[in-house]
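So, here's a batch of structures to check.
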Structure P
Amino acid sequence: MTEIHTPWWQSGVLYQVYPRSFSDSDADGNGDLQGIIDRLDHLEWLGIDGIWLSPITLSPNADWGYDVADYCAVEPDLGTIELFDALVAGAGRRGIRVLMDLVPNHTSEEHLWFVDSRSSKTASKRDWYVWADATAEGAPPNNWVSSFGGPAWTLDATTGQFYLHNHLAEQPDLNWWHEDVRSAFDDIFRFWLDRGVAGFRIDVCNIIIKDKQLRDNPPATEDDDFEAQLFGQRPVYNGNRPEVHDVLRRWRRLTDSYDGSRALIGETPVKVDVLARYYGDGSDELHMAFNFPFITSPFEAETLRGIVEETEELLPLGAWPAWTGSNHDMSRFASRWGEGNPSKIGAAIVMLLCLRGTPVLYQGDEIGLGDRAVGHEDMRDPLGVLYFPAYAGRDAMRTPMPWRDAPGGGFTDPGVASWLPIGDTGPCNVEDQRSDPRSILHLTHDLIALRRETPELQTGAYESVKAPDGVWAWRRGDHMLVALNLSEGDATLADVEGRIRIGTDRQRDDEVLRGVVRLHPWEAVVIDTR
């Protein structure tokens, strides 16, 4: 019989590190690569298999690393290329792989490519970016809007043409119709893959190709999602173009040409039916894609179940989901789903770690870290600065990781002003929770350990189980059952025989079940039915 090999990224757990907020090794207020190295023991203890690093490349930080000035150089605030190599090596010794964040849609305006491109209409890299003339009335070339608000076009005085930027004006969009751009990114892929990177999280990979004719987007309708209605248009021509799949197939071939263990995970803020297309035939585009309908769902049994089951139905054969509840752009799930309630937070942890697919935790999820309010005077996110007080931006989910309850939070030295305020940590810190076997941290650790020793929780099929209103239950493989009571009332799930392996009420661990399992409000259990 041929042995079936399960890729590490299918059986494992990923963990997003926002480097500037993870750990400050040199007391300058900024997290850095050495700080990540210093905390690898925590990730090893937790049971993490791979870390995804938010951008560490050279950047003027108009959008905190997502405006890249050099794709093959490390931002000095964060470290050096030698420290990066040391991080990959140190993680590898602990069985942890490192994935990079790749930002292919746009560069910084300070990238040498764009400096050349905007120098004249005949510049060698002029066509590496999207340039267009004004309309006869002097308006921008079309009606596209930036995700940061306002037109997605800026007039450049040097040449009298507009350049496209789907984000900040400091982030000009590359022209992915140009073969030289595609070839340049082949080289960028190889640069990092040759250094031992295990793959890439690809920023806004669904929008890198734009309509060649630059046609106007149609107006939004009442059936469109919130963002389309907010901007007044459906992003038909500046996103999700069919030609983007040619680029993804090219990247998949390049990545697979290494040792077969590298992975591509896409940022794909689209509906589930569109999400499925980014897997290609299940083996020739993305290995995984983030499911934004899931991330943005309310914490309700029927809604979440529906999204998961639609995803299971629509993904092509061989495709593998990825599940996350928090990231550097989204409100943390401990606030959004958990509302600060430890029971809800624990149920969310069980859900993320027990669905079929790869769980991706964001730093602090393992201790139930919620959003931390940042005052206007301390804001660093350009969205918050621009739209305050109507919108407070993304700083609240990027505040420093609390390692202990002390001045500086163990993130930096006492008395040092961190790049974003850390605030009072209280019991929501690693040190205190490490010493408390009933903490969210130990629940997370123990679930990951159970997952590691239980093949059904790694790769077993998902099968929905009939359950009362407010309860979501599913089987994994032949003998694992997961049940979540996502309601304010007690609930009972019938026809259950077995043993609770882990529950959010840790006093129920190893409880033997004979016919029913009773669940208190917001309680979750993982049951071995053998």
Structure Q
Amino acid sequence: MADKLIIFDTTLRDGEQSPGASMTKDEKLRIARQLERLRVDVIEAGFAAASNGDFEAVKSIADHIKGSTVCSLARANDRDISRAAEALKGAASARIHTFIATSPLHMEKKLRMTPEQVYEQARLAVRFARNLCGDVEFSPEDGYRSDIDFLCRVLEAVIDEGATTINIPDTVGYAVPELYGNFIKTLRERIPNSDKAVWSVHCHNDLGMAVANSLAGVQIGGARQVECTINGLGERAGNCSLEEVVMAVRTRRDYFGLEVGIDTTQIVPASRLVSQITGFVVQPNKAVVGANAFAHASGIHQDGVLKARDTYEIMRAEDVGWTANKIVLGKLSGRNAFKQRLQELGIELESEAEINAAFAKFKELADRKSEIFDEDIIALVGDESVTNEHEHYRLLALSQHSETGERPHAKVVFAAGDREIHGESHGNGPVDASLKAIEAHVQSGAEMLLYSVNAITSGSTESQGEVTIRLQHGGRVVNGVGADPDIVVASAKAYLAALNKLHSKSERVAAQG
């Protein structure tokens, strides 16, 4: 029987460290439920000690998720570990993931600790965590750049203290596949009790080799857990991509000889959900989940695929969750049909009030757009004005005039708390005019880092446009996402969504790992 490869998803923790990818508790829970449907083995739900918001998100996920192990990150100190254990109390299966840096550079410059102090703190942290949770993972941060003799000593000690998983992070994406794989192999050969723990890999994509390094850690090093994120989401150049690792192991089972428990048909839905919530659009040529991943433009390729699909396709599109844009509902569809479709898409709204609000938005959209697709419903439910009626800023009305040879002009009506605000402005285009009309009254002073438009469904000018706006202010970076058949309206929604996140003043502490 083939070995099992454990899939550890850290989209909600390490993936969230992408500038602007910070998620609300409800958004995290939606993604966690999709990860459970995907059947990932471990969901790293967050860093419970980082903030009250992170604690509540980890707790909510631990209370709701029953099919996957729920994990919280914790620095190697009693406070962090206690906080993680408290957040995980309601989990059917829980794990504490504790870490401390072990590379000479990190110990000297960041921790300002001696190697002996780091050794003792790692050992005592795992002992403390083991008394609170039966499943403890230990990571030596910047492990790949650590002195191997010192690293062996630390890892042997934490396994003795009860660590059940040992993770070797390539924290800065410095590794190359053969060297990284052999590094893990050497650790496992030199550490006497290495067989008492599962070995794990956690690779960053700074040199574009996160997936290759992870697979080398598995094949050469003997690791049996891969830490990854949906769409490769993560700070800097991102993390190892879950969909690429899973499909590489599944497609090349002849080489890897490993089994994964993932329901691959849930990969594309997971990709779309994470993209929609975080505002990080998947590039069209992204492996497995990109819009062009199964498209063939070359005439020779098209001819070959029509005759026998395996001439150019090594995976089936439907195996990873790609389906035709099936029309699911229309303007005559009733509330029960809408509710049933939400369930089929794995969307769980918390209350009848939210379902009613979403249905009202659906009917409004159906009056403007004759064909409603699954993607439209996902985008509609992701609209924060549907799922959170307490947002400070809400778009009420928008009109704009644009004519060749004349400067575009927009009038916007929006709510700010209990006040109704009317604004108008000229701009370089209708979108620019609309956003300036809002900003003239809000006066956020935020810098726009990104403006992106993406069609939710392809092949029709009727498609809804999904706009992502990234703002920066006072050291905070936030994303706002808005969807509407009218791009100008979608843009105003996205801008207000971003302003709402700035207005929330929620503080976050970035974890490391």
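Any read-out appearing in this document is the output of simple, stated calculations on the displayed coordinates, not a laboratory observation. All values reported here derive from a predicted model rather than from experimental measurement. Cβ atoms are built from the backbone, for glycine too; each structure is taken alone.
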Re helix-only ellipticity at 222 nm (-39500 (n - 2.57) for each DSSP H run of 4 or more, over all residues; to 500): value -7000 computed from one entry in P, Q; matching entry is structure P
Say we calculate FRET efficiency 1/(1 + (r/R0)^6) of positions 225 and 337 (r between Cβ atoms, R0 = 30 Å, to 0.05) for every structure; which of P, Q gives the highest result? P
Quick check on the output: -0.29, -0.66, -1.39 is log10 I(q)/I(0) by the Debye sum over Cα atoms at q = 0.06, 0.09, 0.13 Å⁻¹, derived from one of P, Q. Which one produced it? P
